[in-house]
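As structure tokens, here come the structures.
Bear in mind that the values in this text are calculations on the coordinates, not laboratory data. This is a predicted model, so every value here is computed, not measured. Cβ atoms are built from the backbone, for glycine too; each structure is taken alone.
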Structure 1
Amino acid sequence: MDSNILLLTPSTDQLPDLVNLTKQLQEIGFISDPFQFEGRQHYQPGEALMIHLTFLGCSPVVSLGEPGKTGDEFCHIEFYGPFDEKQFISGSNVKPLRCPVCGHRETAWQPIIDAWKRDRTPWHCPSCENDISLEQLRWNKSAGFGRFFIKVWGIFESEAVPGDKLLATLRGTTDTPWDYFYFRGESF
């Protein structure tokens with residue numbers, strides 16, 4: 001079964017102090033108590049989770065259940081990382097990438113990512129001839145790069161966006177702006 005995840009990540013290489021980040025997210029009610037799930041520490045949603053995510057559309061579905069009682073597709077939060085080097089995360093929902101200079105649409109993105117993983121090779125746009133860092137490419141919120149991630153499980157693609165107070169808390173706690181994107185696929 002595919003997992004649906006909203007991922008938040010610092011926009012720079014700045015890594016958070018995990019103790020302080022956890023405390024701040026608990027204080028604003030985004031996360032609650034920790035629990036073990038699939039051998040890793042996760043957090044129950046806090047009482048203000050629905051305030052910190054802005055839900056879009058007319059009938060979003062978010063299961064606030066418990067593991068083992070409501071299936072695997074329930075809302076919970078996990079910290080993923082930190083990593084020594086940037087990671088590229090994508091699922092089955094990746095959209096064709098676009099050049100930020102000329103707008104060229106590239107559907108064969110997997111070889112580009114494979115080259116980046118090998119030696120951090122920039123992408124050479126066949127249209128405008130610019131060499132562009134993969135992190136500068138427009139992935140349309142369907143993939144992203146980072147050294148640390150907050151995974152909000154059970155959020156379908158484009159169903160919710162992080163609210164201003166959550167983003168301000170993350171920025172204030174880490175001294176860097178944060179970005180977000182969506183993942184759908186086999187969990188990682």
Structure 2
Amino acid sequence: MSKLLVFLILQFPVYTLAQQKIEFISEKIDFEINPNNFKINGLYCFINNSTNEFYQTILFPFPKEADSIKVKRVYNLTYTQNLVFQKVANGIVFKLVIMPVDTIYVNILYTQKTKKKNTYILKSIQKWGKPLNKAEFSLTYKNTIIVDSLSFKPDSLINNVYYWTKQDFFPDNNFNVWIK
């Protein structure tokens with residue numbers, strides 16, 4: 001029974017995506033890496049262009065190899081409310097409610113143990129069927145960390161912070177940080 005419930009929870013967002021009125025239009029992610037943790041603090045923007053209130057279940061994915069995820073916050077900044085979420089295999093599920101012709105911002109903050117390869121899932125943007133209007137990323141690393149390589153070439157490096165800005169962003173790769 002529990003396998004059926006997890007299957008339905010995971011499949012429900014896929015079915016709603018086919019008829020969605022909510023659009024995922026941008027994200028701003030601040031990453032921080034130190035010898036112990038890879039921290040992800042994201043701001044996600046969703047818009048409802050319809051004239052109806054709309055409900056949608058969101059599956060927010062985590063990398064399969066991340067077995068130490070600690071979700072600190074899932075918060076609707078626009079409506080100033082915590083969002084109830086459920087952990088599922090390799091992610092969390094939560095519901096969004098967006099009023100007609102409205103935009104909401106959701107903050108998701110989580111950490112995972114630092115590994116040689118640290119991953120943030122970006123390929124799931126493709127499931128929305130269109131690119132993000134804008135994506136901004138920063139990666140702050142401690143002096144005790146040596147960044148070996150990155151999956152995306154940064155736009156700049158200032159002190160110990162890499163920066164990226166992307167327009168019409170429709171990635172087919174995830175964001176990876178390899179350390180020595």
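Between structures 1, 2, the calculation of FRET efficiency 1/(1 + (r/R0)^6) of positions 55 and 95 (r between Cβ atoms, R0 = 25 Å, to 0.05) yields its largest number for 2. Which of 1, 2 yields 4.8 for distance in nm of label points 7 Å out along Cα→Cβ at positions 23 and 127, as computed? Corresponding structure: 1. When percent of Cα pairs over 16 Å apart, for residues 79-150 alone is computed across structures 1, 2, the figure 69 traces back to 2. When helix-only ellipticity at 222 nm (-39500 (n - 2.57) for each DSSP H run of 4 or more, over all residues; to 500) is calculated, the result is -3000; to which of the structures 1, 2 does this value belong? Matching structure: 2.
In this comparison of 1, 2, the computed figure 41 for relative contact order in percent (Cα under 8 Å, 6 or more apart) is attributed to 1. State the single structure among 1, 2 that was used to calculate Cα Rg over 2.2 N^0.38 Å, for residues 39-118 alone, giving 1.54. Here the read-out was taken from 1.
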